[in-house]
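Participant: These notes open a run of structures that come right after.
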Structure 1
Amino acid sequence: MSRRMIVLVGLIGMTAFVPWACEKRTDRNELVRINDVSITLEEFRELSERRSLEEKMRLLSEKGSRDFLENYVVAREVLYQEAKKKGYDQKKEIIEKVEDFKRAMAIDALLEEALKGKSEVTESDVQAYYKENQGRFTEAREIKIRHIVVPSEAVLREVVAKLSRGENFETLASLYNIDRTRGDGGNLGFLRRGQLSPLFAQFEEAAFLLKNKGDISEVVRTPYGFHLIRLEDKRGASVRPLDQVRDKIRAFLQTKKRQDSYLEYVKEAKSRATITINEALWAEEEKKEIVPQEKDETKAERK
C-alpha cells in the first residue's frame, strides 16, 4: 500500500472520533459531513489532486492531510454555507463573475480542441523562414557601445530621471558608474557577438537590438548591477547563423500559426452564426464616446 493510501486510510480511522461517524450512513465513503452536506473520500482525493506539487508533498504526512481536511476542505464548506445563508451566492456581481469565468473556461476548452496541432512547426518551416527573411537576421558585425551601470534601482531611477531631462549620457556614466569605465564615460568600445560571458547574454542581446546611433536600451540587469546601454557606432554586417536564431524562429512561427488558425476558426464560426448589429443604436453610442473627448480637448485649449 502506498504512503498516500496509508495516510488516507488513517484519516478514515480518525473520523471515528467525530460524533456523526457513529451514526448510520447510507454512503460508506462519506468522509465528513458539514450540516447537510456530505464530502466523500473520492471528493477529498480530487481536491487533494488539484493542489500544487509543493502542497501535495505536505499532504503525504498524516498531520498534513488532517490539516488539509480540517482547515481547507471543511473550512471552505463551512464558509460557503455561511455565505449562502447571507445570500452572497445570489448577488448579481457574483453571478456575473461566475458566468464570465464559465464562458472563459468553455472558450478555452473549445479552442484547445479546435487548435490542437495547428501550431506545429517543422524544421523545414524554420529553414524556409530563415532563408526568406535574411534581412531580419542581418546585424552589425561589431557595435561600439557605452553604458551606465549602477548598484540599485533607487540610483537607477535617479539616473533615468536625469536622462529624461536631457542630461548627457556620458557625463552621467562618469558620475555614477561603479565599474572601471567610470573614468571614460562608460565607454566599452567595439563588441562582437559571443564576445561576452554567458552571464552577459541578456546585456549582449539588448546591445545588438539597438539600431540607430544614440539609441538607448531598456534596463538590463546582470550580476554586476543595472545597465543602460547606448549605441555609439557600428561597422560591418553579418548574418546570424541559423543555430543562433532557430529557437526564436520556431517560437515566432508557432505563435503566428496559432494566431492564424484562431482567426480562421473565428471567421468560420461567425459564418455559421446569425449576427445582427443594430447600426442605428451603435451610431448613437459612438457619438456618446466622442463627445467627452471633444470636451476634454476644448478645456485643454482654453487652458
Structure 2
Amino acid sequence: MSSSRGPSAGGRPGAGDHSRPPRPHALRRYGQNHLVDKNILHAIVDQAGVGPDDVVLEVGAAGGLLTRPVLERAGVVHVFEIDRRWLPRLHELAAADPRLLVHEGDALKADLRELDPLPSAMVANLAYNIAIPLLMTTIAGLPSLRRWAVMVQRELGERLFARPSTKAYSAVSVQTQLACRLEKVRPVPASAFRPRPRVESSFVTFTRADEAPPAEEYASVVHLVRLAFGQRRKTLSNSLGGVAHAGATLGREDVRAALRDLGLGESARPEELTPPQWLQFAAALDGQGREETA
C-alpha cells in the first residue's frame, strides 16, 4: 500500500476538463458498479452528514465521483483504490487538494489503525464482495470510526438492522447492533449505477453507540455469535456444546444453564436472542469458563 499527499495546485479539475486520463471500464472481479445518477449522489452526500471536523474513509473511490463532493465538506479524506487504472485520476485530485490522501491497494489488507489522521467517518459505495468483511472489521477494530454512510446491496442493508426471529436476522445483525444504532436507510434503484447491477441497493447511515461494549467483551460475543449462526438450525446447546470459549470447553448443560438465567427456553436457537441478550448470554458463559479454569 502506498499513499500520496499532493501539493495544492490552486483548484480542482472541473467536470468539463477533457485533459483527464480516460475513464476505465468497470471490472466484474472488483464488483465495480459506479454510481452515476447525480441527483442520488448529492442526496446521499447530504445524508452522510459529514462536516469540516470529519476525517473520512472511502473505499473503492474509482474516478472520484463521490470523493469530490465529500471532500468539499470534510476536513480530510482517505481514499483506497485497488484498481490501478483509476489511480491517475485520484492522484490528479490529490495534487489539487492536499486534504485528499490516496492509498493504493486493498483496504481489507491494510491496518486502518495506522492511518494519519485516524478516520472518524466512512462514506463509500461498497463493492458487494467486500461490504460485509469491511464493515465488520471497522466496527470491531477501528474505534475512531463513529459514523458509517455506505451504499450496500439491499439484502445486506436489511440484514444489518434486522429484528430477531426474522429471516434476515443473522450474525451480521447482532455484530452491528451490539455496537451501532441505525440512523436512516435510503433505497437506491439499479438504474442509478453503471454498469447496472442485478440487485437493488440501499444507502445506510448508522453511528457507533455510546453504550457499545468494550473491545474484549465485544470480541467474546462475536466469537459465540459466529459459531452459533454458522449452524443456525441447531439449538444453541447443540451448536455451542463442545466448543472452546473463554479458556474452557463449553458443555451443553453450561449453555442450557446460561439460557435459563436469561429466562429463555433450553431449546433456544441463535435467531431468538436479541443483541442485548447475546451480550448477557456471553457474559454468563465467560463466567463459567473462568470458574472451570480457576
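FYI, it's all coordinate maths here, none of it is from the lab. These numbers were taken from a predicted model, which means no experiment stands behind them. Cβ atoms are built from the backbone, for glycine too; each structure is taken alone.
Participant: Tell me which structure, out of 1, 2, gives 1.00 once FRET efficiency 1/(1 + (r/R0)^6) of positions 231 and 255 (r between Cβ atoms, R0 = 30 Å, to 0.05) is calculated.
Facilitator: Checking each candidate, the match is 2.
Participant: I have 10.2 for mean count of other Cβ atoms within 10 Å over residues 103-110, calculated from one of the structures 1, 2. Which structure is it?
Facilitator: Label of the originating structure: 1.
Participant: Here log10 I(q)/I(0) by the Debye sum over Cα atoms at q = 0.22, 0.24, 0.30 Å⁻¹, for residues 127-166 alone was calculated and came to -0.75, -0.82, -1.00; which of the structures 1, 2 was it taken from?
Facilitator: 1
Participant: Let me ask you something else. Which of 1, 2 yields -17000 for helix-only ellipticity at 222 nm (-39500 (n - 2.57) for each DSSP H run of 4 or more, over all residues; to 500), as computed?
Facilitator: This value belongs to structure 1.
Participant: Another question, then. Name the one structure among 1, 2 that distance in nm of label points 7 Å out along Cα→Cβ at positions 151 and 175 of 1.8 was derived from.
Facilitator: It was calculated from structure 1.
Participant: Right, another one. Between 1, 2, which one scores greatest on distance in nm of label points 7 Å out along Cα→Cβ at positions 111 and 159?
Facilitator: 1
Participant: Looking at structures 1, 2, which one was log10 I(q)/I(0) by the Debye sum over Cα atoms at q = 0.12 Å⁻¹ calculated from, given that it came out as -1.04?
Facilitator: This value belongs to structure 1.
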